[in-house]
Structure P
Amino acid sequence: MLLTMKVKLYPDQYQHRSLLETMERFNEACNYISNIAWTNHTFGKVAIHKLAYYEIRDKFNLSSQMVVRAVGKVAESYKIDKTCQHGFKKHGAVVYDQRILTFKSTDEISILTLGGRERITIKYGEYRQLNMQRVRGQADLIYHNNIFYLMVVVDVPDADPIDPQGIIGVDMGIVNIATTSDGEVFSGKKCTEVRQRYSNLKAKLQSVGTRSAKRHLKKISGKERRFKKDINHCIAKSIVQTAKDTNRAIAIENLKGIRTNSTVNKTVRTAMGKWAFNELGNFLKYKATLAGIPVFEVDPKNTSRECSMCGHIDKKNRKSQSEFLCVNCGHAENADINASNNISSRGICQLPHRPLSC
């Protein structure tokens with residue numbers, strides 16, 4: 001599996017300035033190349049290279065490989081959309097490959113700048129150690145809040161897949177971020193409180209509009225997002241560990257397009273817009289893959305209205321957010337746990353040795 005590691009750079013003052021100048025020159029060249037591509041209606045990497053290579057080298061004083069990477073960045077962007085001319089931000093990512101970026105050790109890199117090669121100290125989280133032999137392809141140099149980072153792609157070997165003896169169904173929601181068919185509930189109360197607190201604080205600061213308020217807004221920028229990301233990591237890790245310990249696979253709902261397809265009021269729509277269900281699903285998938293745990297996506301239709309005991313589907317079954325009472329057989333249960341049981345049942349039908357009842 002290919003994972004992206006975020007590596008923090010610790011340049012000195014001169015190196016920081018050199019990296020920033022390189023980034024600005026690189027993106028200036030990208031804008032110039034984009035203009036050439038758009039004017040000539042030429043969007044392929046090889047064709048753009050033939051048109052712009054020598055001109056870019058002379059005009060921007062970039063190395064040969066830097067020009068190649070700039071042409072590649074422009075060509076990749078036009079693969080997505082050819083209906084308008086593309087522009088690149090002053091501090092957009094710089095694409096590095098093995099010719100202009102090398103790892104000298106686990107805590108030092110050699111990176112090309114306008115002034116030549118610079119050796120810079122790097123650090124990264126302890127969650128996963130960086131194995132230099134497993135670094136694959138290019139790395140992106142990004143600049144955020146006056147700090148440089150490298151987004152490094154690492155090839156991590158998958159664990160041998162297990163032969164699952166059951167399924168853990170996972171229902172994702174807003175009030176409860178995740179609920180498993182084992183009855184484990186991961187409450188979203190803390191996330192809701194944090195979201196409301198930051199929303200109220202941002203509204204107050206924006207209404208004031210002073211320089212101090214703007215500095216405060218900048219300071220708290222991204223804190224809510226990072227908090228939710230950490231929560232999702234912890235939830236996914238816990239569920240995958242349970243699946244591994246009990247030799248079971250995981251089933252989740254395929255919630256693609258839920259925001260656009262749902263007809264809800266403004267309050268719920270706002271909460272749903274800030275609900276990182278896709279992120280949690282992705283965390284579950286990649287952590288499960290690394291542990292050899294299969295993950296199945298199931299149809300989410302009526303999982304919250306179907307009785308997990310008799311299979312009767314009725315809108316009236318869902319009495320409230322937390323209460324489920326089947327109008328057919330009288331089965332009563334927490335609504336999220338009932339939904340997770342339905343997800344588990346649908347996941348069982350995707351097992352290699354599925355029951356005859358499926």
Structure Q
Amino acid sequence: MTLNTFKSILFSALFLAISFVGHATEDSDNKDSKEFNAKEMILHHVKDAHGFHLWDWNGHAVSLSLPIILWTDNGLTTFSSSKFHHDDSGKTIVEKNGGKFVKLHEKIYQLDEGASSVNFDEEHHPTNAHRPLNFSITRNVFMMWVSVIVLLLIFFTAARHYKKSEDNVPTGIAGFVEPLVIFVRDEIGKPMIGEHKYKRYMPYLLTIFFFIWINNIFGLIPILNGANLSGNIAFTCTLALFTFIITTFSGNKNYWKHIFWMPGVPVPMKIFLMPIEIIGMFVKPISLMIRLFANITAGHVIILALMSLIFVFKSVAIAPVSIAFSLFITVIEIIVTAIQAYIFTILSALYFGMATEEEHH
């Protein structure tokens with residue numbers, strides 16, 4: 001690790017600590033705030049939201065508001081998330097298109113006709129409001145678009161270099177991308193799928209490798225305030241579903257034979273193994289989904305939990321220890337961003353290889 005890399009990591013960890021301390025201090029100064037709750041704070045930072053809280057300046061929050069897009073009883077309704085004024089408790093009411101809307105735990109509710117405030121039951125669930133269809137641009141959706149734009153810029157720039165270059169010697173961004181592409185091809189595609197069939201799957205393997213990796217990196221940028229797309233179960237579920245669909249439609253006769261009627265096995269054992277193999281078809285994508293989601297989310301939770309120790313013990317003396325351990329976890333997280341992209345890609349390639357493997361004689 002070079003000195004510049006270490007400085008960048010240290011700066012990121014310190015920036016994260018300062019940002020966290022700023023949020024916690026703001027809460028503690030709030031007259032209506034209650035005792036510091038680490039669990040609530042951590043869940044608030046790792047879940048999706050309708051805007052980016054960037055930093056605080058002179059007692060005012062500097063944020064990037066995103067559009068709220070709803071399909072309500074009165075049709076399409078749109079407005080900016082800034083209308084809620086960072087209120088997530090359901091107290092701020094936004095009136096738009098004949099409806100009244102509140103934000104509660106980052107979920108948008110529409111008050112029932114005639115209601116002027118939210119009523120709650122014993123479990124703090126709203127009793128006089130319902131959730132309309134929500135097509136809002138949340139920060140995870142926004143960062144997904146940003147990652148797509150960044151990837152297109154990277155690969156179009158690299159492709160333009162090869163188009164103009166006469167000797168095909170990679171330089172600049174192409175020099176960074178080419179070794180990674182070759183790595184995915186030679187270390188993932190060919191060994192897992194085979195020399196003769198890997199090419200048809202390379203576009204998908206390259207897409208998920210770079211897409212997961214760059215979104216994992218974005219999740220570590222403190223100023224983005226927890227926009228960790230890979231830490232969203234819906235995102236990992238969608239990627240796993242694509243892998244499952246491709247695997248299912250790629251399956252040849254030999255693949256389905258080993259699932260429904262395994263050759264070379266006594267009939268009673270075939271009857272016993274068939275339901276296990278069928279269940280295994282669905283367990284594989286589920287494991288892909290949970291593995292990526294859990295590993296990425298766990299890193300963020302650990303860092304935030306370490307920072308919480310400062311406020312749990314109510315002592316600044318614990319700060320050096322919290323920051324030191326957070327720095328250590330941040331270094332590990334930077335490595336994990338690439339490892340998780342690699343694991344998801346290689347397991348997808350392994351499933352494709354199993355589905356297309358020819359029968360051995």
Structure R
Amino acid sequence: MAKRALSAFAAVLCGLWVTMPVWAQASAPASAVAVSPVVQVPRVFGRLNASQIGLVINEGDPYSIAVGEHYIERRRLSPEQVLRIALPMQAQLSASDLARLKAAIDAHFGPQIQALALAWTRPYAVGCLSITGALAFGVDEALCRHTCGRASASTYFNSPSSEPFKDHGWRPSMLLASASIESARRLIDRGVASDGQLGLRGSPPVQAWFLSTADAARNVRAALFPPTGPIPQLALQIEAWPGDIPKGAQRVLVVQTGLAVLPAGIATLDWVPGALADHLTSYGGLLDAVDGQTPATAWLEAGATASYGTVSEPCNHLQKFPHPQVLLLHYLQGATAIEAYWKSVAWPQQGVFVGEPLAAPFARR
């Protein structure tokens with residue numbers, strides 16, 4: 001059975017792409033959602049490139065200015081791709097400041113800009129919503145009255161689109177978030193270094209780790225993990241493991257788990273540039289770690305290049321967290337980190353996306 005499942009997964013990777021709705025319209029809680037062992041995704045042609053990214057810099061934040069300038073240099077952005085605006089330096093952005101930011105974005109960026117890089121760590125939320133979710137979908141007062149309820153379904157979920165603003169009418173965004181200016185510069189450099197470097201013939205394999213834990217409420221994604229084994233065509237080894245990832249694991253591309261507090265061992269991993277990692281927990285999106293749970297940025301500090309976490313209590317609806325197979329399958333097609341992560345979350349309003357958005361290790365020129 002395991003070999004058949006892996007063969008089916010490999011077939012998807014080798015080009016048998018067909019659209020499947022997965023759970024985008026489901027309203028049941030995560031524990032009641034039935035999914036097939038192998039999820040199929042649409043064939044994607046093209047990806048976002050540096051000419052399609054808009055950068056937003058907070059002029060009142062020294063971190064934002066320094067990190068933004070580094071991003072301009074490394075991704076060679078033109079002046080027209082950069083918006084400078086003064087925003088409060090606090091965790092929560094008010095609804096009025098969100099409206100001002102959204103109006104400035106709409107006025108400054110033309111239709112060629114398909115996605116956004118936000119050069120700051122704070123603000124990361126607007127009420128119960130993430131700033132990335134609020135920019136895309138606006139303020140949702142009904143959801144904030146009952147944060148465990150159903151959120152708005154994203155039409156971008158598991159989509160073949162390589163131009164989200166053109167096709168869906170809104171721009172996905174990602175925070176260039178880190179603990180310091182220097183670590184943010186290293187994050188950006190990892191993203192740039194990743195482009196087109198994996199899946200090459202003769203290259204050593206990378207590892208994708210999907211970890212089951214004893215935390216039953218946070219381990220619900222284990223039912224969605226891909227089958228384990230090698231995918232020689234892409235020099236990829238998929239691993240499943242009960243508990244923490246083994247310390248010192250080599251050439252790590254993906255880690256997904258369900259824990260409130262991450263082990264210190266994630267800093268011992270040999271991360272490849274462009275690595276993705278996240279943990280299912282309630283408050284991984286609180287980037288100032290005010291509640292005792294590990295923030296998503298801890299993965300970036302350890303060496304990953306992009307991550308995700310929720311900013312308010314979402315309950316463990318699978319739709320509110322990255323789908324393991326959808327994330328992996330889009331990334332392996334050559335999608336950027338921002339595309340793979342956004343396309344893997346069916347209900348993204350409460351989740352904040354962090355990292356270097358244009359990292360694309362499986363891209364082909």
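Throughout, read-outs are computed from the coordinates displayed, never taken from laboratory work. In this text, all values refer to a predicted model and were calculated from it rather than measured experimentally. Cβ atoms are built from the backbone, for glycine too; each structure is taken alone.
Structure values in brief
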| quantity | calculated |
| --- | --- |
| Source structure (of P, Q, R) for helix-only ellipticity at 222 nm (-39500 (n - 2.57) for each DSSP H run of 4 or more, over all residues; to 500), computed value -7500 | R |
| Comparison of P, Q, R - label where distance in nm of label points 7 Å out along Cα→Cβ at positions 169 and 209 is highest | P |
| Computed 1.3 for distance in nm of label points 7 Å out along Cα→Cβ at positions 177 and 217 - originating structure among P, Q, R | Q |
